[in-house]
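Before anything else, here is the set of structures, which you'll find just below.
Only the coordinates and a few stated rules stand behind these numbers; no lab work does. Keep in mind the model is a prediction, meaning the values are calculated, not measured. Cβ atoms are built from the backbone, for glycine too; each structure is taken alone.
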Structure I
C-alpha cells in the first residue's frame, strides 16, 4: 500500500467535513453493478449525517493524501432501520449483540491493495471494543443474467467467505432505491452474511 494511502476511523469535525466527499464517493461507486444506484447528493449527505449521532457508530476513511478514496461504516444493529433489524430474531440472535456493517466503497483504482481487509479489520475490532459478538452485512441479489452485468464480473463472495462470513439464505430483507435508467424506485432483495467473532 503506498505511503500516501491511509485507512483510519473518522469522528466529529473530521467526519463532518468529509461528508460531501463521502456522498460523492457513494454515488460514484454504487452507480456500478450490482447496485446500479441512482442517488442524489442531498440524500447521501442526509444519510451519512446519521453516523454523527448514532451511538456506537463507526466510519473508516481511506485517503490518498487528503483525497477521500474509500469509506466503510458500521453501527450497532439496534440503531439500524426496521428492514435491517427484522431478520435477526431470537433465539438465534440477540439484536443487541450484532454490529451491522454498512457499506464499503472504494474507487476502482485503489482496489487490490488490502484496503478491503483493513475495512473489515477496523469494523470487527470496533465490534469487540463494544462487546458485540456478531458482525453482519447484507448484499443485493441480482439475477445471473442481468443485462447490466459487465463481462467478467466476479462477486465478492469468495472474499467474504475468506473473512469468515457465512451466506445466510434464510436471512433476507428488501431495500428500495432507483436503479440507473429507471423512472422510479423498486424493491431489491438483500441477503445477509454473518460472522460470529471469536
Structure II
C-alpha cells in the first residue's frame, strides 16, 4: 500500500487558501492539487506491507499520545527544487521555533513508526509545506512565489495526525484517490 502520515488542515484553513488561489489559477499551466487533498506530509512510504498495518496503527497511536498538539499557520510559499526551475509550487508553513522543533520531532517519530512497522520510508529531508500544484517540465515560477509571499492564512492547532492510503490514478482526472486509514489524537 502506498501511504503517508500527515496533518490535514481544517476546512476553514483550506477554504481561505483556496479562495486566495481561486481567482489566479487560470493564469498558470499547473496541475493544481485538489484542495480537499491538501495536507502536510510527515512521513511517506511507497510500500507499506498490508501485514504491517496493525503494528503501524499501534505505533502511531503511541507516538501521537506522546506528542503535543502543534500551532500552525500557512503563510508564504515557494517552489521545489527552486523558483527558477520549479516542478512544484507550495504554500509554506509559518512556524515559531517551538512549533518547528515540535513538528520536526513529530515527523521523525512518524518516519520511525513506519520504518519499524516494516515500511520503506522516503528519506528526503522534512520540509513542512502544502503542495499546491505541479508542472510537467521545469519552469520559472518566481512571480508565483512572490504572490504566495503575500499570503497570510489563519492560525490553527493541529490536534491529530492522519494515516492516508494513496491510490494512484483512481481519483478524478486519473489523480490519486486518498483514503483515510486512521486518525490519531495528539497529546492523548
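Looking just at distance in nm of label points 7 Å out along Cα→Cβ at positions 22 and 94, which of the labels I, II belongs to the structure with the highest value? The structure with the largest value is I. Out of I, II, which structure matches 34 when relative contact order in percent (Cα under 8 Å, 6 or more apart) is calculated? Attributed to the structure labelled II.
I, II: which one has mean count of other Cβ atoms within 10 Å over residues 6-13, as calculated, at 18.1? Of the options listed, only II reproduces it. When semi-axes √(5λ) of the Cα gyration tensor in Å is computed for each of I, II, which one produces 23, 22, 18? The correct label is I. When distance in nm of label points 7 Å out along Cα→Cβ at positions 142 and 158 is calculated for each of the structures I, II, the largest result comes from II.
Each of the structures I, II was assessed by mean projected area of the Cα convex hull in nm², for residues 86-149 alone; the largest value belongs to I.
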